[in-house]
Structure I
Amino acid sequence: MLYTAAMELTESQYTLIQPFLPRQRGTVSLPNVQVLNAILYVAEQGCTWRGLPKYFGNWHTIYTRMNR
């Protein structure tokens with residue numbers, strides 16, 4: 001199944017909000033833009049975190065980053 005989402009940040013949109021996000025430190029497996037797009041997907045689709053498509057990465061990693 002191919003992922004398609006109506007709501008996803010573009011590079012220009014991400015560039016505008018990037019200064020307000022925490023800096024990534026250490027060995028980070030997922031970039032901030034991917035985490036934000038995953039959060040938007042959950043909000044838009046109303047799915048559970050465990051129902052997040054594998055396209056975004058590990059659901060638990062994204063959930064933990066969102067909570068921080």
Structure II
Amino acid sequence: MIPQIIKVWKTKKVKQISLKTFSILTFGILVWIIYGVLKNDLPIIITNSVSLCLNLIMVYFIIYYEKES
């Protein structure tokens with residue numbers, strides 16, 4: 001994910017990246033965080049929180065750079 005974020009940030013091109021896919025993935029990660037909170041499982045919460053942050057950055061870039069096109 002990090003290399004893709006860096007590439008999008010440098011090139012500002014998101015035409016080939018699906019907002020729908022990243023939105024569904026982000027929602028799934030949010031569900032995993034909720035599950036981790038309910039189970040009080042810190043590794044699930046931490047790993048998925050990092051993943052959620054990275055996915056939210058990517059979703060932001062997709063929305064932001066699509067508007068510029």
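What follows is calculated from the coordinates using simple rules that are stated; it is not laboratory data. Every value quoted in this text rests on a predicted model; they were computed, and no experiment measured them. Cβ atoms are built from the backbone, for glycine too; each structure is taken alone.
Out of I, II, choose the structure whose coordinates give helix-only ellipticity at 222 nm (-39500 (n - 2.57) for each DSSP H run of 4 or more, over all residues; to 500) equal to -29000 when calculated. The read-out comes from structure II.
Source structure of the calculated read-out (mean count of other Cβ atoms within 10 Å over residues 25-32, 9.9) within I, II: I. Matching task: 1.09 is the computed value of Cα Rg over 2.2 N^0.38 Å. Pick the structure from I, II. The read-out comes from structure I. Computed over structures I, II, distance in nm of label points 7 Å out along Cα→Cβ at positions 17 and 57 reaches its largest value in I. A value of 45 was computed for relative contact order in percent (Cα under 8 Å, 6 or more apart); which of I, II is the source structure? Here the read-out was taken from II.
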